[in-house]
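Undergrad: What follows is a set of structures to go through.
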Structure P
């Protein structure tokens, strides 16, 4: 089994948890979300952003409990679903906002939220890891990015200067003299 089967199980279980009001909402982000907008590439896990009930303590144990009751095991920070690693992250302010405007995709007849390219770019800038920056460039090159929305997000979350630093060398390399 692989990522498609894992994805279908995760969507089914997360929809059930939402229906039972164990979680408020969830959305796919990370590489799987980027794949909605770009050409295929390999990814090693599925990232799920979860909006949990307000509490001073973030508690993801009901989510992990639902999967372990179905026989899926922990390995590091992942639950292994149908042989594929799945990571759940509690949504912070930026991710919660991203979930409000997420796009909807169909997986096995089920609706699932997928973060928009603009928020995926902002999250990649914030993370700053090489693998995130490579996804940022894929999105800028291949996705339909609403520039005004991206600019607004980058400014409001104080990510504009970091975005400029990350993308400046590309602008230099692809300037008029190299056209």
Structure Q
């Protein structure tokens, strides 16, 4: 089952999907090479060319896997705790990995209500970069969002609770934009 971007478990699912893709493509490529070698007795045949070309999509999948390896999905228990706080006004995203020109960033959760956003970065490594990136990039693209990035779950939950009390509906354009910038 494929989990969409921005949903809890996406990183875990994406890692497994890339591993399956890599394994399948490499198995087919090795099979083609061996079939061509045993059928003709030499490596110089058309099946060897197909086997080598088959490695290219596997290399792309390896790059995607390497991008996701350092990050973990937000735990189910923590996600359930945050989800319980949220109401129907805002939107909760989870397992966010996005790139800027300078770096790759990971946020465990993001709650958006109107033009306000609260993000959770449990590692604490991306708080400043994510704040700058989101503020600047969203303003540039016509979606001015004021974001607060928290490194502790309690502070994040308190902010989400406060935002949920006077929640505004998230615009469909902003939701689509957030899904678009995710890797």
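Since every read-out is calculated from the coordinates, none of them should be taken as a lab result. Because the structure is predicted, anything quoted here is derived from the model rather than measured. Cβ atoms are built from the backbone, for glycine too; each structure is taken alone.
Undergrad: Computing FRET efficiency 1/(1 + (r/R0)^6) of positions 21 and 85 (r between Cβ atoms, R0 = 41 Å, to 0.05) gives 0.70 for which of P, Q? Mind showing how you got there, number by number?
TA: Values: P: 0.95; Q: 0.70.
Corresponding structure: Q.
Undergrad: Consider the structures P, Q: one of them gives -0.49, -0.70, -0.93, -1.12 for log10 I(q)/I(0) by the Debye sum over Cα atoms at q = 0.10, 0.13, 0.16, 0.18 Å⁻¹ as calculated from the coordinates. Say which. Let's see the in-between values first.
TA: Numbers: P: -0.41, -0.68, -0.99, -1.21; Q: -0.49, -0.70, -0.93, -1.12.
For log10 I(q)/I(0) by the Debye sum over Cα atoms at q = 0.10, 0.13, 0.16, 0.18 Å⁻¹, the value -0.49, -0.70, -0.93, -1.12 is produced by structure Q.
Undergrad: Can you spot which of P, Q the value -18500 was calculated from, given it is helix-only ellipticity at 222 nm (-39500 (n - 2.57) for each DSSP H run of 4 or more, over all residues; to 500)?
TA: Q
Undergrad: Upon calculation of mean count of other Cβ atoms within 10 Å over residues 29-36 from the atomic coordinates, which of the structures P, Q produces 22.4? Don't skip to the answer; put the middle values down first.
TA: On the way: P: 22.4; Q: 16.9.
Computing mean count of other Cβ atoms within 10 Å over residues 29-36 on every structure in P, Q gives 22.4 only for P.
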